[in-house]
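Coordinate-derived values only; no laboratory data. The structure presented is a predicted model; accordingly, all values stated were derived computationally and were not measured. Cβ atoms are built from the backbone, for glycine too; each structure is taken alone.
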Structure I
Amino acid sequence: MNRIKPKKLNKGDLIGIINPASPVSDFNRINKSVEYFEKLGYKVKLGKNIEKQKGYLAGSEEERLYDLHSMFEDNEVKAIFCARGGYGSGKIISGINYKIIRQNPKIFVGYSDITALHLAFYSQTGLVTFAGPMPAVDFYDSVSPFTEEHFWNIITTDKPIGKIDNPKSEDFIFLSQGRSEGKLAGGNLSVIVSLIGSKFFPDLNDSVLLLEDLNEPPYKIDRMLNQLKLAGVFNQVKGILLGNFKDCIEDDPNKPTLSLHEVFGSYFRELKKPVIYNLKHGHIKDNLTIPFGLTVKIYSAKGLIEIKESAVN
């Protein structure tokens, strides 16, 4: 699949906001995020069905698909931000008209459950997409200066991204030494494993795989990593970046458990490929934006993560 980069975002451009997963419980969050974008000099268009709700979903599959397609087809919309994650993105990927995406490449942003759309776009179109902050989660209140600066720099400039650093220059941790490079792919671990065996699970040969997750105890992380191992994913990839695994602990003090670090060590210490832990990406306030589809160079022993190209044209 040929890679497609979207055009950079300029002041005055129109940002579209859609909700392909779970509903927004407090719509005032969207209103506040719109105010934030407008103060920065952007215009905003909300999806027709963004306020819809169908149980734990943000409307029917048809309604969510309509908003996704219409935002890509609207020539005035230059970037599409997903309001939040939750659950439901994977339920619409089989209904997407990927020709529309290929013919109208745009900045597409979201993380967590939005991983299903990142993987589908990556496998079906080659579009570079962004695991980054979302309106109803990150932009409605006091925005982390680190998250803010890193995000806008990546989507508004066509200069090479360069070296990736954690906030406050916090060190990366290597679990397996080595150096390699490959195309960035991945996202939320739970969502990734849910697509294994489908046509939307991308070819990860020559990729660097990013993983993050939320509220999963160590035994469930273990089970999902084992599924990736059994599917041959760890043999395919050139290296692994482990993001934030927020609240991935065993809550029951009476239940025997391994630590998350022990689980990671059992899979990655003997992998003989570079594995870097403690990348500040995931369900956290100071959050690195990850551009999927770009070539990344990693050197685990030196804690080096570098992207020598721009994410946008």
Structure II
Amino acid sequence: MRIAIVGIGDIAEKAYLPILTQLEEVELVFCTRNKMTLQRLAKQYHIKQVYQDYRQLSHVNVDAVMIHSSTASHLEIASFFLQLGVPTFVDKPLADNAFDCEKIYELAQKQQQPLYMGFNRRFIPLYKRYFGDPQSTLPDTSLLSLRWEKNRHNLPGDIRKVIFDDFIHPLDSVNLCAKSNLEDVHLSSQFKGTQLARIDVQWQDGNMLLHASMNRLHGITHERVSVGFENRAYEFDSFMTGKCLQDKQTFLLQLKDWTPMLTAKGFTAMIADWINVVKSGQMKQSVIERNLSTHQLAEAVCQKVQTKLSGSEQKRRY
């Protein structure tokens, strides 16, 4: 299987290449605009075919493409390969707005090609063990609550960039039933000047309470997940260890010793799932719906927060 890697930035180099280059069934083709990066990585991984322009790949017989370029370029590059009839992986987010996301998926459907989203947190093995199949939109019916926090230190930023490039991770992680709008959603936000400093989104689905949170003015960069069942709770402060609280006792949870960090962060299982999608040429409809709904929900959140900021600025003027 020949897979083209388009756009080799920090995440692609650190999280994807160490796994993909170890797969015996996969032959890689590198494409990135940075000539020095291209030469360095081609030498390191013994890659024979390298390109600086993704359009050159139309003349290369690839079985799939993985896009790790900037968010702003996703629509253009993904559309190019889908029109060629190539199964396409795009690192999250698919776009920085729901409208482009819908447009790309319409093209994928028209071309009958799988369009895969790189949400590695759906595949974290320690979490998967205690609250179900990460790719299913139908969670364990006994799940009562799920709270996902992803915090940053001193990093307030542009509303749309924060929500689509970063907050989309916790938002998608609690979006188990593919919610796509703000109906019955409680949203709160804080600003530092015109920059988004904190965002909290929570809603109830049946008997399940769901909460995604991000504080960009936190004391440290930190991720925390809390899961609740009847008289049983789980708390995770890392991808490697956690706690189970049950029968008035606390039990330590941890992955096996020597579990690789990229496996603990879900990248190994996600890439294996992607390879299976390429082989089959198909994706579950429930996964497609969740991918779309998460971006639609992020768009609704973004517009609501922007409206709130505009209202606050008008009040200050008067």
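A compact table of results
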{"quantity": "Test item: relative contact order in percent (Cα under 8 Å, 6 or more apart) calculated as 18, pick one of I, II", "calculated": "II"}
{"quantity": "Distance in nm of label points 7 Å out along Cα→Cβ at positions 11 and 267 derived as 1.1 - corresponding label from I, II", "calculated": "II"}
{"quantity": "Computed 13.4 for mean count of other Cβ atoms within 10 Å over residues 187-194 - originating structure among I, II", "calculated": "II"}
{"quantity": "Structure with the greatest value (metric Kirkwood radius over Cα pairs in Å, for residues 91-130 alone, set I, II)", "calculated": "II"}
{"quantity": "Identity of the structure behind -10000 (criterion: helix-only ellipticity at 222 nm (-39500 (n - 2.57) for each DSSP H run of 4 or more, over all residues; to 500), calculated), options I, II", "calculated": "II"}
{"quantity": "Entry that produces 18.5, 57 once Rg and Dmax of the Cα atoms in Å is calculated, selected from I, II", "calculated": "I"}
{"quantity": "Given 2.1 for distance in nm of label points 7 Å out along Cα→Cβ at positions 83 and 299, calculated: source structure among I, II", "calculated": "II"}
